[in-house]
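J.: What follows is a set of structures for review.
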Structure I
Amino acid sequence: MTRPRILITETLGQEGIDMLREMADVDAFDLLPKEQLPEILGDYDAVIIRSAHRLPREVLANRPRLKVVARAGSGVDNVDLKACTEFGIAVVNAPGANAIAAAEHAFGHMLTILRNIHLGDAHVREGGWNRKKFLGGELSGRNLGIIGFGKVGREAARIAHGFRMTVYAYDPFVSDEIFQAHNVTRMDSLEDLMPVSDVLTLHTPKSGPQIGMDLLARLPQNAIVVNVARGGMIDEDALANLLDMGHLLGVGLDVFSQEPPPADFPLFKHPHAVLTPHLGGSTQEAMTGVAVMTAQGVIQALNGETPPNIVNVPIPPLTPDEFGTLDEGARVVGRIFAQINKKITAPLVLTLKGSIVQNAIPWLKQTVLAAVLSEQLDGRVNAVNALIKAEEQGLTLLVEEREPHKPPALSLRLEGHPKTTTEVVLDNHTPRLRHINGIAMDLPWPKNALITVHTDAPGVVGKVGTLVGQHNINIGNLHLARDEMVHQALMVLSLDQTAPENLVLDIKKIPEINQVFVF
């Protein structure tokens, strides 16, 4: 099998590169010239970028080999997500891998401003020793206002409590329980947050709120504003004006609307503006975490799995074990159903029995549809573009829940009409096949399987087993189920390797064999 090719356009931690090179040929650059990326992108199965490169629709189009786009960081605003979804390209990132680094950097700005560290440093270098000139303040006892209460915002709250600060936060997408768990007071609007924030820090994606003069003017006198999240989220001219007016004590920026800032950037002249060159995630620990998480996501996506850090599939908040079990079960039920029922004309119904979190259902639906359509269509079909492909084919999938609180096992039953059904039970993290088109069974789903549908007659099992042995393939398990009403049997063989095409052709020559399927 040909090894995939992966392009890394900017510096990535060596730990991640080493992981990728175990399964792929990797071309890694410290900084690939921007104009070269469109020229060579079509030669790769995956590309990993940071912030220096952009992937708009016109660059992504007509790249049939490209399967994965990875952003080695949390934001994906430099990737056209809609285009990737249409083209079936998985987009992965590294959310939270640099949360501690970003939060700590925000506090570095706060402390530098409050304690005049940057000014004191320059003063000593010039030969001065005027301690009174640099009298500072303390974080202890002040109020911290956080805009955006995701992983970085929550890490900032944890640090703030260590400084004995009172913490307020605004984030309409986070539940009350999360605020309560972090001992943070929820504010229902930015207008309410500003007046209580002695220190304001921003931790939102690019799609977050824009903070202009109208909001900044509501901050208390001598407030501090820090942004280590995304450039352009805060009006930089307004910050300069408020510093000129003496309303703000200081401003700390790690990100800018234009990077690097132009020579006439208004905050350059302000001694109480602390400016750093996008260093929020630049720690050795964060670089390693980002590299490893990014590499893991790319590897899983290239292997046909759904990585938990994929951006353009609605991944539910499950443990890795729960997610992996559901993902495998959804793929098994969809693939078996689609292979055995080649013509699917009726609307499909996915029936879920047992306990499942509600926000896992949209992802399950896409995963099942992808498994069904990948067996039916040529070209790329996956969980990323499954809804688009299903709409193109006029295929609908309804989801029903029955006995939602019945423990312990969850079952997925996919049905086209009463005579075309596949049911898989997820028992002890293992998919077990229970039902195929009217034939009941109970067996753990193997890694490599061969299924035959044949006339229920003596000698068929022996003939198939003999052929498998003649191809030097070991049978790990055999399960036979019968439908006596129509004199039909279904046999599932667990094999030590994937059944080759010539074996399948030989089995089809047996007169009693009606259908053969390989998984």
Structure II
Amino acid sequence: MKKTYGNTAGLKANQIKRLENFYRRRIPPEFLLTLELAREICRLSREIRRQIGILVNRRGKVCFVIVGDNKKIVIPDTGEYRADPGRLKGLRCIHTHLTPETLSEDDLTDLALLRLDMMAVISSNPEGLPQKIHVAHIMPKKSRKNPYQLLTPLNPGNLNIDCLALIQALEDELARVSSGHEAGSNTERALLVSASSGTKRQAKESLAELRDLVRSSGLEIVGSVTQQRKKSDSRILIGPGKLQDLAILALQEAATVIIFDQELNPSQIRSITDRIELKVIDRSQLILDIFAQRAQSREGKLQVELAQLKYLLPRLVVKNTAMSRLTGGIGGRGPGETKLEINRRRAREKIAGLEKAVFSVTKHRQQQKAKRYKKGLRVISIVGYTNAGKSTLLNTLTKSNVAAESRLFATLDPSSRRLRFPRDIEVIITDTVGFIKDLPNDLMVAFRATLEELEDADLLLHIIDISNPRYEEQIKSVEKILADLNLQNTATIRVLNKMDRVSPQTSTRLSQKLKGIAISARSKVTLLPLIEEMEKRI
């Protein structure tokens, strides 16, 4: 076992031996540390002119000895001491300062981000004798002004603070604050984060959609943190102070996963997970994980796994604990826990195999298209934002029973049905996967075989949920994706769904403004104008 952490270069053999001897000390449960140990640490710290720190577990055993420089210590990886949701780390940090100062901002940051039981600083005089011990712990209750509790400075001769009882009381209070969390529950608790450089309205709307995505994935939302920045931090996206607030809120709310509304690059994921010991994912991975939950057919599963691996590949260089959080996805629904051990070569081999399988799916689809072409069947494709009512419309038009739910991405696998118009004209009508703002590129590429169905469509029905306050942004997102697929010139009818959820005046006004046909997909009577227009176009 490694005995000392940090730079011991330049230290004498007897000084290193004295550092190693700290491991043999046991601290009684009621004591923060013993007077004898405090004196020895301060004396050696003054002698080598460097800060010295120890990490002590709840049994009073010194688990880590750290050598810093004259200004700070760097706490090593403590990943083996994993903190459960709403729980502290089980380690307290005690270290020296060479100047008569109290706890620094760095000390409080480490306390929050690492979920330490306590953070303590020993100040000493020039002779190396301890003067005061400054102690802080996280406040279990929400407090924007005072997220920490600073104890009255301790005298070296009075270090009996009933330490273990105090820590247990803190955790009991945390458990009460986050009473909605049940130990062992499979439902993950998500804390949402948005660091937007756009307007407040755009940030609010985007965060609202992220909430819908999170609920659709089956996670419980326990809070959100927003930050407006002119320019995002290239390392951690949000500011260091906001990250500290995030860590404390996650602890107080027993959060198990932090979800960013913006896409994180590999270095940002590494930087954030180096600082905060929680599972961290972004909007793109959340969408990929939802697709992984919903894919039913072999084709859909192939496409989702391919997209997940392409997303994961550039992040395989991240050799830290972030990978164990990254590969699992939400609720462990990522490509699989075994992906932690794969290397880039094996990932590329897997991707190549999946691409071949998807290619065979494409060939099969082309054969189906050829059969339809020979029969002279026209194709109508239903497109639109996720949860706009596409599957419901298909069911009502064709008297089908395609699964339709009021949640995002309820339909992944495309469905095709025959539709006969009153004038005895028969067409194929298809339902496609829903679109969404900032759809991950890897997902677009993986679902290319599915989206190619749209290329052969003679007519597109663009379903718009006019009861959604964000309908204008949704229209722009769908039309952008159609343009990316070179489908902007395909004949399109705008179908304004959910007219029953708005006033008749609003429905009429939007029909004129958007040049569309208002319907309620659940009511066949309201579909007559749409059917007439479809027949006319065909």
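J.: Could you tell me which structure in I, II was used to calculate Rg and Dmax of the Cα atoms in Å, for residues 52-243 alone as 19.5, 63?
T.: II
J.: Work out which structure the value 23.0 belongs to, where mean count of other Cβ atoms within 10 Å over residues 44-51 was derived from one of I, II.
T.: Here the read-out was taken from I.
J.: Related question: Name the one structure among I, II that P(r) over Cα pairs in 5 Å bins from 0, in percent, for residues 140-203 alone of 3, 11, 12, 16, 16, 13, 10, 8, 6, 3, 2, 0 was derived from.
T.: II
J.: Using volume of the Cα convex hull per residue in Å³, for residues 252-395 alone, single out the structure from I, II with the greatest value.
T.: I
J.: Work out which structure the value -12000 belongs to, where helix-only ellipticity at 222 nm (-39500 (n - 2.57) for each DSSP H run of 4 or more, over all residues; to 500) was derived from one of I, II.
T.: II
J.: Any idea which of I, II comes out highest on distance in nm of label points 7 Å out along Cα→Cβ at positions 228 and 364?
T.: Going through I, II one by one, distance in nm of label points 7 Å out along Cα→Cβ at positions 228 and 364 peaks for structure II.
No value in this document is a laboratory result; all are computed from the given coordinates. Worth saying up front: this structure is predicted, and the values here are computed from it rather than measured. Cβ atoms are built from the backbone, for glycine too; each structure is taken alone.
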